[in-house]
1. Match the computed value 12.9 of mean count of other Cβ atoms within 10 Å over residues 147-154 to one of the structures I, II, and report its label.
2. Using distance in nm of label points 7 Å out along Cα→Cβ at positions 139 and 515, single out the structure from I, II with the greatest value.
3. For helix-only ellipticity at 222 nm (-39500 (n - 2.57) for each DSSP H run of 4 or more, over all residues; to 500), the calculated result is -24000, so let me know which of I, II that is.
4. Starting from the value 30, 24, 10: which structure in I, II was semi-axes √(5λ) of the Cα gyration tensor in Å, for residues 347-466 alone calculated from?
5. Where is Kirkwood radius over Cα pairs in Å largest, in which of I, II?
6. Quick check: 2.5 is what I get for distance in nm of label points 7 Å out along Cα→Cβ at positions 115 and 419, calculated from one of I, II. Which structure matches?
7. Rank structures I, II by distance in nm of label points 7 Å out along Cα→Cβ at positions 315 and 451 and report only the one at the top, that is, the highest.
Structure I
Amino acid sequence: MSFNLSAQTVLAAPLADFVAPKIEYNELMPLFVIFGAACLGVLVEAFLPRAWRHLVQVAITVVALLVAGVLTVLLMADDTKLIAAQGAISVDGPALFTWVILLALTLISVLLFAERSIDGGLSAFAGQAAAIPGSEAEREGTAARVEHSEVFPLTLFAIGGMMLFAASNDLLLLFVALEVFSLPLYLLCGLARRRRLISQEAAMKYFLLGSFASAFLLFGIALLYGYAGTMSLGGIADALATKTGGDAILLAGTALLAVGLLFKVGAVPFHSWTPDVYQGAPTPVTGFMAACTKIAAFIGLMRVFYVALGGTRWDWAPMMWVVAILTMVVGSIVAITQTDVKRMLAYSSIAHAGFLLTAFVGLAQTGSGVTNGITSTQAVLFYLVTYGFATVGAFAVVTLVRDAGGEATHLSRWAGLGKKSPLLAGIFAIFLLAFAGIPLTSGFTGKWAVFTAAWTGGAWPLVVVAVLCSLVAAFFYVRVIVLMFFSDLPEDAPDVALPGWQTTAAVALGLAATVVLGLVPGPVLDLAARAGEFIR
């Protein structure tokens, strides 16, 4: 009896001291909507007849993205700024602005996922991922017009993880969010209906290299926890301000953490996965991944290094200088040698990561965000908007140039496209000019913003390198334009598919954003400025 009494006493004591965690449901509702819709999509796959799944999944995904977007806009209108979920999630201006960008770009990408009129009434995704390429099972699935509607809940899980990653105020939650959005992307990359072997190879490379990067990130988190005794970004900043000694473990943790984050950004020398994965993944997935993953990863990188590690900026800033220069130079020069449109756009995205790092280093030089009326955070947020819409639009155009084998991505197949379809070639040319930073396009204003922030922040040598790399990059962009408009149309030229309303809408939205942000950038720049800086 005495044993039972003492056991009850031991069990009751912790329960008496237990305090329920406080969760700010209103401020976190966009995340709950996205993850709730993703779970609902899983149930649809389990219980709904196959014939209805595609339509229902598209409806659930679109409604969830719209509802989450409206809720996020309302939070921005209320100027919401707080640390939610027991200090784990920062619901601040940069996070909310990033959520809106991610939700908008995901909505456009989902339209591309849902397109079924381009390639014989089927989507870009394999009917059965488990079927061996070229096997009888694959042929039977194609004949039965089986489709992978699981891509929609996977996309919702991915975008939910990206939103959580951009708002993480705790290193452990940062790692969890990284895995939540990475694992669905690994699967999506291997689901191409055509060229399945190269798609599966891309998924395997992404998975293996991503796992290594995650291991580096986790090891860095462990070292920083050993140094600061906390995983909170604010707590680490406080430890840097008060603690003496332990510099070796701090620097090692910072370096390993940077490896994991720079891998997702696609910065050199952690970029090797980018061209292979971009080329092998289904093109709608490539557009989604190229735009959204870079946005979430870059905001997460800035939050960690600005909030938690800002006190040691003189230690890690030289490393970022080297990474930024290598990223711009390698991305711009290697892109010239590419003969595949998707690989060229992949190296272009690497160069853009370098341009973004110039603004990132600009703040690291001064320690204050304000640079001649524009902040580094504002410049990066605006650049990510311009880059995201142009990227999704450009990959949407790539899905329309096709031959008997599917998408014709070799550059030689784009010769004379301007004579076969002047409208499509002209739209693609506008996207390329935006990537090059030509005036009157969104890319020009974006580059002006990040270069201004870096120059006035003291990183003017980086700006000089960035301008030179921009000139190099302009060469391969203009080369494609010349190939489309000033080359003869070969007899075996690929066809231009008649797009459905989904792809038409995706291209139109990307084009409209690229043109409008080039002509009237002020409202979005003001919104980015209103977002302010990261809180802790």
Structure II
Amino acid sequence: MPFEDFPTTSLQPAKSFPGIDAEAVSRMRAQNRFPTGLDIAKYCARIMRDDMAAYDADPAAYTQSLGCWHGFVAQQKMISIKKHFGATKGRYLYLSGWMVAALRSEFGPLPDQSMHEKTSVPALIEELYTFIKQADARELGLLFRDLDAARAANDSAKQTEIQSKIDNYQTHVVPIIADIDAGFGNAEATYLLAKKMIEAGACALQIENQVSDEKQCGHQDGKVTVPHEDFLAKIRACRYAFLELGVEDGVIVARTDSLGAGLTKQIAYSEKPGDLGDQYNSFLDCDEVSADDIGNGDVLITRDGKLMRPKRLRSNLFQFRKGTGEDRCVLDCITSLQHGADLLWIETEKPHVEQIAGMVDRVREAVPNAKLVYNNSPSFNWTLNFRQQVFDAWKQDGKDVSAYDRDKLMSVEYDDTALALEADKKIQSFQRDASKRASIFHHLITLPTYHTAALSTDNLAKRYFGEDAMLGYVKNVQREEIRQAVACVKHQNMAGSDIGDDHKGYFAGEAALKAGGKDNTMNQFG
């Protein structure tokens, strides 16, 4: 969003102080448009609401994000987006609890089971926005320097051009959809953590219907869900946190893991047949019993006038009937939207448009404007999944697929085949197709920068410690940064050296000892 409401002329200080330059203050204020996380949360929540309305009008207007585990990664992503596309509209950030657990816990790498420190989540939100705001300060600082140069050259036309860029500057700050897992405890614990996350800048909270102390990654086994009333209490807790802090447009993403969850820790409370608790219990795997069959410690319910014993494991968990996952997902989604959630997240085991659409069609019968956030997860083998989807479609259509082994379609020998090329086209259009067919408003990749860091480091290590030695870095990293105009090639500038020099000038005037003189080696990069 441009700085139209924040022209530099309106940022002049109301009072004058000796030795303080009013224009310098104006510049510093422009470089710090968002003094608090709440300022960011309110600003970004409005962006998300506007984007949701735009999607309702046109499903082609879906949004996207990439998961980031460090402020620098988020900063570079947003700088890249502005460089390549000129605007940040429709492009968000995602904060993954998986990556917080794996990369940011003081315990070291942990699985995605809510064992990491809950405070590390709001701390990372604050870190992401600190780095993103620094990207604003850096870019505006470069514009201010250009403005000073135009003034020194008495180039009024250039001055006008640069001043317009400053007054209409588009910030790098965008919404973060932040993962609060299952709330890290009861509803009160969820509320307290939600407040911390919102105060750090989160405008959207994603919460899931798993048991908080048995939480598992959505793409692993052993998931345990909670009755709807327990989950709705946490949704309300998040809403209260938003409203208490004045973020009226705050967004709640209700995630259901029921498709892959076959267990529950609790039997839901039910007052009468057909209520929400009874619907939850109707999915339990039970055996009909008589009074003579009751054993020690048995838990019993009634169903259609019959006495039933839910199947209970040694872990004290209860089983759902097999094949009920999709029905449970649909009920979860409808219930969440009817009780305060804004968006849905259905965790699936594969990226299949029609599978998602089949559930969403049923949800939209009850809630016509239902919209999804969808995890384009690296836990899926996208290549294999889509090659198999094409194989199955071709086979169903009567095409000859004898040249392909369905179980081995990941093999490199198939990479240039017609089937593989068709699969890649479907991967490329997946987000567009799913947004149109399956009501997906927002597509995200949870762990992309985890994998890009691993891949790039592997390639660098292979080359640098191999025969290429220093050429392995120069040719494949630095030279490419220069060729592709990656701003980070001037790493001193990116780390804030020039901003610091500007401040030294404000504070000490001609006596300032600056780092960016003629002997700074960054000058080698033009």
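Any read-out appearing in this document is the output of simple, stated calculations on the displayed coordinates, not a laboratory observation. None of these values were measured; they are calculated from a predicted model. Cβ atoms are built from the backbone, for glycine too; each structure is taken alone.
1. Values: I: 23.4; II: 12.9.
Source structure for this number: II.
2. I
3. Label of the originating structure: I.
4. That value comes from structure II.
5. When Kirkwood radius over Cα pairs in Å is computed for each of I, II, structure II gives the biggest number.
6. I
7. Working: I: 3.4; II: 2.7.
When distance in nm of label points 7 Å out along Cα→Cβ at positions 315 and 451 is computed for each of I, II, structure I gives the biggest number.
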